[in-house]
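These are the structures, in structure tokens.
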Structure P
Amino acid sequence: MINRVQWKENAVSETVGFIIIFGIVISGIGLVSLYGYPALLNQQEEANIRNMEKTLIVLQTDINSLAFKNVPYQETAIQVSGGTLSVDSPDPLKNFKITGPSVDYEFRPGEIKFQTDTQDVIISLQNGAVVKWQVGGSTGGSTMLSPPRWYFDESTGTLVLTLVKIDADSQKVNTGIGTVMMRLDASDTPIDQPYPGGSTISVNYTDTGDYRSAWRNYFNENFGSTTTSSISIPNVQKLVVKTYNLTILSL
């Protein structure tokens, strides 16, 4: 009789132990699902964004080769993860306007744009620069990851602005592994204006998104202080504007 009672107590002990262990396992799975999985997804998204930042800087180098090294054609293999890469044709609402004595010139650049699946980050290659826009919220704003090739030589008063137009003959979208093929179609120097006594040249950037803070910060760092996406550069004795028209053949 005593042995039977002990056997029943042992069985109860094993059952309780199994329930406790099972509860711990289920709780662990729940905690991982609640906190670990979202954190893992967030880290993966951050890794995808960093990879696309590097990819667009590589494409910027390709564009510089087309524009400044007389290379007629460039081809680069890429992988797009966590979002969509596309080409936006030149838009009248996104433009650079250069004004000064005898100068009133508007340029519409177009862009190669990566947008995350969550649509809260956009990275753009536009007008020879790579900019990143954190869309909406209290952290919204933009920053320039890699600047364009603009120069102002204070010793000679020479201002050189290189403007890069990006377009495609049809809609281009990529969400995986692909090859970016681009071609230089034309280059020109629409403005080569001397100002022997020196003059003030203004550059204003307009867009429908919020790349403006990125360009404003670039203007501040390189051409003087401004609180808007417009800058006035004094003592310019020569203004040179060079344009390059690129066609994206594939993504």
Structure Q
Amino acid sequence: MPRDQEDVKPWQRRWTAQGTAIGDWLQREILLAERHYEKFTGDPPKFRMARTETGAPFFEDFVKTQRFFEYDGAQFSIIGTCDGVMEYTSDTGEVIRVGLEIKSKQTSYSETSKLREPKEDHVKQVTCYSLMYDVDYYLIVYINTSKKAWNMTDEEFAKSPDYKVFGIEITDEMKHEVLQTFADVTHAIENNEPPALDLDKWTFNNFKTSCALSLTEAEFAELEVKVKRVLKSRLPDWKKQQYYDALEFIKAVRANANPRV
């Protein structure tokens, strides 16, 4: 079935565009720092943006790539591009490649202060980039465009920072886990054995209608039971609402396809 025709709201379009602009801004700041750091400090910069063979900065469409893998009897590829790969020069002069992933937060100034570790999906994302670009160290940078106030004391800023950075070392175990996930998906497609519908991934699922119509009666009944458990749980209200809305959408699609349902 084709992708759903998404009804993208104006504020959603602006939101995603602003998120992209945040990434562009930080990439430019790094390039500016690389150029002017020594003039202001007297020392060469520890970080610089890596370059391609043609001299272009190592990010975005300059390095878009597709890499093929064979794992657990499955063949698949990962395609895309990254926010950047930098070069870090240690005190001993060793040059280490470090990946850069930029994420924007835009709803509340307290979002960054609540982060204790990078989000799991973001760690898996940079693990994919590690496989694509042979980079074993990554910085995940969260930039918050919502600020508490223009005038803040140092103590207030420490409690509500507008950015937070997490350093990640990509291990072989992390790589194998991601490769196994893609291999499992490939095997599921080949064997026509779709996994259970995951409502945690519902918001950005581009095939909601297809998923709703392809559920068997038994799968739909199981989904209803799961949503009832979620609604009675101690999960936050926004999470419960996500499950409730997803189930209501699925019910509506199935009812329209079969008015007697």
Structure R
Amino acid sequence: MIPRQLLLLAAAVPAALAVSCSAAPAAPSAAPAAPARDAAAACTAVVALNATIPPGADPDAPAPAPAEMQAWGATMAAPYATLRDNAPATLNDSVAALGGVLDQARRGQRIDVGDAKTTAATTAIDAWVHDSCGFQTLDLTSSGGKLGPVPAGLRPGPVSIKFDSTGDPSAFVVLLARVKDGQKATAADVDAGRADFDEIAEVVGAAQPTGPGPAYGTATVTAGHYLLTSPLGTPPDFAGTASLDVTVD
């Protein structure tokens, strides 16, 4: 970018000094072309950034050690750089806000994943992924405590989640979790209290509404039995869960 002061200075030069009397002005050299952006690389980078929960994400948990935050920030550096260099220009502000959060982590500072600015930035990025990356999608709604629609099934690979919650009881979050090998529990077992969700399944993705608009998230799934589960109500006083079975093959 040409500094504004140089542009003003050039405008003030008299035209007689800018053009030679005996020769035509030389053609300006072409500006170097900007590197092409790779949208697919940006999409993959977002999945990598969403794959790990930052230390201290639970506000009720003890503060993580600075070295723990720095280590997590270091692992995020490469996928963030890929996203920064390849995301569309419409996401510049959101990507920059995310970069500020990672800078805090690299300095060993605890980050607030629920901060309004951070939430707005990650929502914008994840919404772009959902609409533009060509991943498998889960478009879910919790209406009065009933979760749906039930997906026919998924293939191994990245998945983008979009989630809306309406009515009462409201759904706090939707969790995509892989049932652990050897476990036979179903969504009905979880909702009836016959199975402990935390013991039988491992969460791989989530989408949590923070306002009237939809929430987004990403995950990578492998072959197996999965649950989509929404705790109903407001923590810590949940009124139950609404769950669905999903097969990945």
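Tell me which structure, out of P, Q, R, gives 1.31 once Rg/Rh (Cα atoms, Kirkwood Rh) is calculated. Working through the options, I get structure P.
Here distance in nm of label points 7 Å out along Cα→Cβ at positions 53 and 189 was derived from just one of the structures P, Q, R, and that gives 2.2; the source is R.
Throughout, read-outs are computed from the coordinates displayed, never taken from laboratory work. Since this is a predicted model, take the numbers as computed values, not measurements. Cβ atoms are built from the backbone, for glycine too; each structure is taken alone.
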